[in-house]
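Next up, some structures in structure tokens.
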Structure P
Amino acid sequence: MPFSSVVGGADGGGIAITPQNNASSVPIGDGTLRFVQSPNQISFKSIPVPSKTTTYSPSIVDTSLIVADSRVAKSQWHLYVRENQPMKSTTTNKTINQAFVYRKNGQDSTITAIASEAYAYTSPNNNNVVISWNQQNGVFLNLTPSININVNESYTAQLQWILSDAPL
């Protein structure tokens, strides 16, 4: 937001003060909490049919999850995740419910149809917050032996990310 000021007049003895012009601008944020980007695809390639409960790391995460907080009064915000569509075969009707976990600091929480917190943060400034995924944090596939898992079959699922500045 640009603004300018002019200072002038006379001093106490009646002598004119040379006018001083000053122009400045102050950046103004849009005051929103928003996603900058989120993954469109998280892939788990060539996974064997498990003989016991097994957790798999993603082989591809197409982009980082990035949040921008340009609110003037910073407060804690929360990132939630939920299973929007369970994992389903692309060729048959076989479905695997709650096949994903969100790992936070090495602790796994099952992703269900009810949103659960994946991340909470208070932004100290207007810089983008990149939520990094590694072996201690992120979405993982957690499979148990099931008749719904077939060899050489592809499955798809849909997760929903929810960004909130208030508890759900």
Structure Q
Amino acid sequence: MRGDQEDLSGLLAGNKAAWDSFVARFAGLILAAVRRVVGSDGSDVEDIAQDVFLRLCKDDFRLLRQYDPTRAGLSTWLTIVARSVAHDTVRRRRPPTQPIEATPEGAFAVEPSVVEKIKIPEGLLSPRQQLVLTMLYERDMEVAEIAASLSVDAQTVRSTHHKAMLKLRAHFGEKP
């Protein structure tokens, strides 16, 4: 790590030899990191790697000055920077998406799912339990609506529903 700091101090001072040494030392690492993001067949791997080096020296090495040796090794930090630049480049190159308003409504259509009715054996549920399940699942009523129509408390509807579901799970072999 100490060697990394010495390399960076010469580089940050504007030493051309230090920059050349830095590029020679880390070019393979940066190319590999970019290649992992873009893929091995990415023809622009070298362009993105060059962009990484440009970002490192841009604005008087502003990004490189942010490197903190107490948080990570230089090679780890450079790998993270390279992968981040590669991800940004890939995101920018994606084809633009059209606004939702311009998308035809048919594109949002969802195939109706086949709802299979379960045959509940006679006598498994009480008449009230059957009625509550019918109101909840077939009529899509809210608990408050069911409570009002049956003249009971909403908690009674929830409790009836819960007990009916326990009976159904026990009968059909599902653990409660």
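Values quoted throughout were computed directly from the atomic coordinates according to the rules given, and no laboratory measurement underlies them. What you see is a predicted model, and the numbers here were worked out from it, not measured in a lab. Cβ atoms are built from the backbone, for glycine too; each structure is taken alone.
Can you tell which of P, Q yields 7.8 when distance in nm of label points 7 Å out along Cα→Cβ at positions 10 and 146 is derived from it?
Working through the options, I get structure Q.
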One of P, Q was used to calculate helix-only ellipticity at 222 nm (-39500 (n - 2.57) for each DSSP H run of 4 or more, over all residues; to 500), yielding -20500; that structure is Q
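Comparing P, Q, where is relative contact order in percent (Cα under 8 Å, 6 or more apart) highest? Walk me through the intermediate numbers first.
Working: P: 27; Q: 16.
Of structures P, Q, the maximum of relative contact order in percent (Cα under 8 Å, 6 or more apart) occurs in P.
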Value 9, 29, 24, 13, 9, 6, 5, 4, 2, 0, calculated as P(r) over Cα pairs in 10 Å bins from 0, in percent from one of P, Q, is from structure P
Structures P, Q compared on distance in nm of label points 7 Å out along Cα→Cβ at positions 50 and 130: the greatest is Q
